[in-house]
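Asker: Structures for review follow.
A short reminder: the numbers here are calculations on the coordinates, not readings from a lab. Remember, it's a predicted structure, so these values are computed and weren't measured experimentally. Cβ atoms are built from the backbone, for glycine too; each structure is taken alone.
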Structure P
């Protein structure tokens, strides 16, 4: 697919990076040349078809080149997170049996090399210069390898023998519990997935000079397929974002047409936009309230001619400013990786942006379904299945998926494979239903469900999502399995905390012990409780010692909380909330 696209697109720009204050591109021809040459270099180092090769890199053009070159050499890519510790790298190296490693920087190599030296890998390629050979491991420089193995892209393409059923990559799920498992994605799984997604783009938006901004980690299946291989199929350009702190400016500069993002980022962007509007005075705040009112009404199917003047006013005032912040030509923002709070979706809809919530798993390509304008966007659903995807609901409510997009199994883990794959159906572990328009609605996560002491089921993600929409609360985890009611662990929003402290004429040092501060947070929880059933209400709260982060192991790289890690740390304090 890649070599065919490169022949068609030739010298047109393909991959973009920010360098020396400006955006620089590599053409399709240049990328194809580097892919073919790196593939030849990997084979010259003794790699054989089917050999796993670990790839450790942030989002940059070389990630795409390395990934394609590994596959072009007949090998299997094992992409891993840049946030991994030496222990994480050791597990993946040992489990995958990787024969070689490609790493981007000397900084990332610091945590990686101790694991490599204790593994079976025989050589490391650095996109940037690394220290010389260590032990049994030889080190090579990316540019030197490519320069010394110049190869013809057409010849490299002609040599390809892999079929759709052959293994393309092993993606280790970051896991909200236990050691990561290697999901075996074959070429057909990725192709089936992006063919379905590409059909959605073409039919619902028109396929025309697409531009993607790559922000989520490429080691995550969602970005790997949706942010890399889908753009290749669409002959699109890919801009690589510089990081979260520069994301807003990168969006304005790259002016993407499609962007795949996780819900947490949408929540952050929503909070920033609201704060910006509030600072502009009463009229913009009123416009915002009108936009939300109309969007909510239309979501319920209540379009009204009486709202037309207001919609015209919004189209001339508020919405163009928001559109400009997103580059001005955004066709769709696609949310996946975790549940999206419907209120967040409603907000972006009110702002005139098309936000599509999708659903999937690494084990399924990873995209199973996505909302589509042509079938009607419902913010409480994740849309209908993509073309080529079969979905049914089991007797216990579990969502089952079948099709070429489903993984071949977990690498070297027959026991877990047998649990997940039964009679050709992937058992997702998610509970849901299918509405009258064929759209999937996720209601719960099978293993995350809280069952209280009366046997009532509570979805923690729903409650946590509502809590974190409050300006006072940055992060939240609720607790209460086999308990009489829910309690909560909160991470206060740092910006709100600073502003609150300033109004009280004090600093933030030791503020968590301030009774008035605690009361303000309690009031935020009470506002949420007003919209919850009795069994869902959070009765008591404690504050976390620090935010949940990837670095402290309390979040996955795809920004989902690791409940078992957080529970283990705060168990005694959470249990104490039920005493007295």
Structure Q
């Protein structure tokens, strides 16, 4: 993997100064200004600062639809998705509907099997849901592109509420939405909601706020139920789905993390911390994205997401821990499968590069008969990270078609690229969908080479040399006096993530000592001026020169109850 080009973030000086004047610590003010924060009010994490639900198109209709179903005793079946966002959204919807008056026997859910049903509200999933005798289907984290499934449900006499955050379907180049009774999706045409980055679980939470407002207007409450107890689930799904952490999403995540740190999360969330051997009292976004989220996702990849949803909906701590332990076991299996499949994918990639005489194609599409459908997305992400190219990885599905998952790089809108491929090769893609950075596609086995060529052609047209150069944006030098545990704790208290990346600093160091630990990590002792610093570079085995310019994150290393600052190396200039 080539070293990234290091690019320092620009800091608007007036904005940084204004944040300082508002009481933000100088270093933090600089970091926040560089990430687009303009006013201190954006840092207010209180629920009162959430964007109002009234701006969501379709919310009044959704509130009336759900309120009528609750008050008439109609059965509601939630149609979930098989990833962490879908699982948390399902849990939020079920728990929220119970809080707002639904009887337990009034609620049910179905979740597709990735290998059997495919994605979204397909006609087969509608038929599966029909076994639970619903009057109303409520999709979470899916449904906006389910034209056939919604039509099938309506033909059977069912009402449909679509709650989703994905982009609508394109038919002959035009945006088309399903003919549901109500649709709540910030990315549907005509929606003026200021945050287009809500995850599916965030949309589900807002729908419950809309339902609560409708029930309140009907005089349904003697005491208005609180919904903030669901925010740990909202935070988990939001971080795991890698949506942009704009100010609204940061508030949702910050509130959820507070509940986790206080020990007030759902039993399933606390059990996942335990199974992952993480300390919930020190919960950070990293824990949600790299420890809890993958364990929920593993159920949808290798088993049945019912297991994940049951973990998040049970109120029994012992049952929650039993389920979380099962998820941990499945995740270990997922890692083994992923590791083997990644090796195969990299071997195929190396063969492709060799065939191009050492050059990289502008986009990558890989398939092997032994690839596992459940982990194509993870492997696509790993390959994309290695070569900094839009990447699709395909596996053979149960129906004999190739099921592919793609990951993209900045500047290349993956769903729009697939749309262009479909226009140029009308019989190539059986179906496709997704958004800018992640998408899925289905095609015939014999068409993989045709897809690879068509996909690469679009990338060649859309991407230039600058787009295809991996860059790491950093925050310049960290003042020596700021390299303290106090600074590390200050940074750890913030919500960082997709689109609001954690700080990375860059300095020149003298390398005092270096050695390999665990056979694949470089342990370093660095000197800067008179200061000696411990550092580690994970998954890096090449020794450094006597002096090196390094990009790094500030972290706290805890050993035998003592906390000390350690630099986590990210790259070398």
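Asker: If you rank structures P, Q by FRET efficiency 1/(1 + (r/R0)^6) of positions 421 and 525 (r between Cβ atoms, R0 = 41 Å, to 0.05), which sits at the top with the largest value?
Answerer: Evaluating FRET efficiency 1/(1 + (r/R0)^6) of positions 421 and 525 (r between Cβ atoms, R0 = 41 Å, to 0.05) on every structure, the highest lands on P.
Asker: One of P, Q was used to compute distance in nm of label points 7 Å out along Cα→Cβ at positions 245 and 325, and the result was 3.2. Which label is that?
Answerer: On the way: P: 2.1; Q: 3.2.
Checking each candidate, the match is Q.
Asker: Quick check for you: by FRET efficiency 1/(1 + (r/R0)^6) of positions 125 and 429 (r between Cβ atoms, R0 = 35 Å, to 0.05), which of P, Q is greatest?
Answerer: Largest calculated value belongs to Q.
Asker: Could you figure out which one of P, Q the value 1.00 for FRET efficiency 1/(1 + (r/R0)^6) of positions 5 and 229 (r between Cβ atoms, R0 = 30 Å, to 0.05) was computed from?
Answerer: So the calculation was done on P.
Asker: Identify the structure, out of P, Q, from whose coordinates FRET efficiency 1/(1 + (r/R0)^6) of positions 45 and 101 (r between Cβ atoms, R0 = 35 Å, to 0.05) was calculated to give 0.75.
Answerer: Values: P: 1.00; Q: 0.75.
It was calculated from structure Q.
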